[in-house]
1. Can you spot which of I, II the value 1.4 was calculated from, given it is distance in nm of label points 7 Å out along Cα→Cβ at positions 176 and 192?
2. As an exercise: mean count of other Cβ atoms within 10 Å over residues 96-103, calculated from one structure in I, II, equals 28.1. Which structure is it?
3. Figure out for me which of the structures I, II the number 22.9 belongs to, where mean count of other Cβ atoms within 10 Å over residues 120-127 was derived from the coordinates.
4. For structures I, II, calculate distance in nm of label points 7 Å out along Cα→Cβ at positions 72 and 88 and state which one comes out highest.
Structure I
Amino acid sequence: MKRVISLCVALSLMGSVLAACGSQETAADTSASTGTTVAAASGSAETNAKKVNIKMEGITSPTYTAQFWDEYKKTIEKDNPDVTIEMVLAPGTDRMVWIKSKYAAGDAPDIITADSETFSNVEGAYAEVPADLLENVQDTAISRVNGKVIVMPASLQIKSQAYYNKKMFADAGITEVPKTWDEFIQACDKLKAKNFAPLIGCKEAWFEAFGYATAVLQPDVIDAKPNFLSDLKEGKEKWNNPVMSDSLKRFQELTRKGYWYKGSTSFSYTQAVDEFFKGTAAIILNGSWMAPQIDGLEQKPDFEIGIFPIPQTTGVKSIGATTGTWAVLASSKAVDQAWKVVKYCIVDNQELYKKYLQNDNLLSVTKTPVTYESTPTVALFNKNIEGLQPVMDFPGLAGDNALPAGFGDFYNTSIQSISRGTDVSKVLDDMDKEYQKLTSK
């Protein structure tokens, strides 16, 4: 089935992105080592002498494998004989730490395809996106920094929903998925009463934070304070406010009530997902990328997996989202050729763009929507988002309302520390201090 419905949803989501958060995620463990490169294809000396070498970042995950990127680069090189693509594979975990170290060492890829918001507030880090390239994407997907567009919209990614073990739910007497936060807590109580671990997480801060943050915390904040991020930047708001505090105390309640599987804090992301597939816990809060992973499993779990939107305090009204962006380093020796490659990948070769989107269950942001076949779990995930208001993930924002460089990591570790029991007010005070320090540089 073509993703006509979900792409219509994507367009409606994009139309309300700016209203949700002002002007404008996946990681997994991988066997690929940090900074792994996929070697360029060889050719005659005469041909190679005319080629321009471009380093291009590729993230590694269960759906974006080294083989995927090898085929991807070969397609680019076949149709662009003037360039040689050197794929630099980012690690599945600690990706932002990796790209920061690469940038600091002057060894970052020419084209950054993940976490480009990391340097969107660093003056002079990125080359400006050519106007003729921007003409091909939805206007509402475009973010500006001081009037300039320095990141190219590439996709829309829906963030977390709750993947759940239908057998455990049935055994616990849960006949309907939760539609309010109170019902979610009641479901967890019923699961625990049957000696099922309600939730499973992992030791990695990004994952422990993002499920609740994108699905509940950030929608709670934007629902009560629509201009929170711009007001924060202008000094009119603080992280330590009643809405943030109340929502994070509810998050901490999940730990206090013993809902997390006891081994969660020792798991990597990949281990946590594998344990869920084994039936270790009833629910995992995860992103859109897990849906195609489920459909691609060679050995299926011995239970049926369902999906439901994680309810906010006032019910299911919003869904976390991120506009994925690509960027070209201003320091690149081949800026024009790099933008040509970006245009080829997102605009000119729609089959290649489709493969990029399909592998991670992403939605297109081009004016000409790109559709692809939906597998069963992907279709279920996308059906759930119909009619929901998008709230853009705070750490994933680019543009004037982007968090200062370095704060995204601090944000995730702060939320993780609350899950581990640290006093909410103290954590929020520390967030205010760190935000002030980084914005005053």
Structure II
Amino acid sequence: MRKNTTTWRAVALVAAFATVAASCGSDGDSDAESVTSEAPAAADDSADADEPADAAETTEEPAEAPAELATGRGVSDDTIKLAALSDLSGPVASAGRPIALGFETYFDAVNAEGGIAGRQVEVIAGDTRYDGQVAVQTYQQIGPDVLAMQVFGTPIVGAIRALASEDSMVIIPGSKDSGFLTDQNIALVSTPVSIEVANAVEYIVNDLGDGEAPAIGIIAQADDLGADHIYGLEVAAETYGFEIVAEASMGAADTSADGQVQAMRNAGAEYVIMGVGPGAANVVIGAAAASGYDATFVGAGSSFTGALLQTATADAWKSQFITTCGIAVWTSDIEGMTNLNAALAEFAPDQQPDNSFQYGYLQALVLHGIIEQAVANGDLTPEGLVEASTQIVDLDTQGFTTPISFGTDPVDRIPYRASQMCAVDDSPGNFTPITDFFEGPAAAAVGLRD
């Protein structure tokens, strides 16, 4: 039976709100030691089949709280409260709901093994509807009660960014925007979008183009997510010596992309970078398929979720789309997926394999590592958690990614720079790798977006 530790808090919303679709950088005088988080491990497959399945087991005993552990907002003697702010009912809920559930499910498994520092983890969910104003309202109601947050969506993180910084609120973003690297309280868990785009172009030029750059255009959202895609493409264009043939803008909630698709066709774009979220990307793919435009659309880890293969555009996604995969795919034979599948069976049995669920699970694993670092430091206050997030060295993500490090310098907060290219299909998780993980010269050249 599902052990649900999430509090689904109803947040009062103002009617006028429109619903729109590395190395360690600890201070030199700090004597804190880096710790490695262990994700909940799968139960032993050799267990007697006649016995009920046990909850996922950890490979180590839960961390004990030090004799003196400073605590603050969101932490009591028996509970650590976290939040998952996601799109649960808006234009990208197809990704927002599973990413929040993946985050919750990880901590359900942690709780089953004793929690963290003798405390159970409670996850409070808030629906942002992918609207910045709604997100601010939701943050203001939930924020005073929690230690840290998972937040889904680049524009949503941007909307609450200043508030979170003022509150020393650690955010694990469902965003790959390199613009957040300057904030020590925001910890990206995978390759930033700008680097993913640069690696995608490396693949287009050297694997598909035999060293010659084909005609490449971009459709980008008119926000930070789109800007980061454009920045990565500009770095790649300079590195490989080509001109971007066309740029078009659209909104996250737009329901038509006929003009943008026609602009790409008119420019002769053979490859189109998808600098948009899943909802807008589905509109683009649908418009291209309807008009017979057979370009290859290229994602950078933010434009697809498995639920899109349940729509009328499924065939177009499979035939006209490739994407970078910043984390190991669902079918990977890694420790992390063994543990995820055990937690999924125990705590979220109705959830189908979904890359967004997997990403939410990884976000929780990384936040767990940061919390363990704070516990080791003896400081589980909000400020202590921010400090801990600058002291992460080679965090073991159990194969989902290469080891992650977070320092104090913005460039040292890039978790890693490798990507792999994937095709979209009906396999569990909906991705099949085309390449191994790689880092091209353009990716190495990507810095911080202005």
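1. Working: I: 2.3; II: 1.4.
Source structure for this number: II.
2. Values: I: 17.9; II: 28.1.
Going label by label, the one that fits is II.
3. Values: I: 17.8; II: 22.9.
The correct label is II.
4. Details: I: 1.5; II: 2.7.
The maximum falls on structure II.
We did not get these values from a lab; they are worked out from the coordinates using the rules stated. This one's a predicted model, so the numbers in the text were calculated from it and none came from an experiment. Cβ atoms are built from the backbone, for glycine too; each structure is taken alone.
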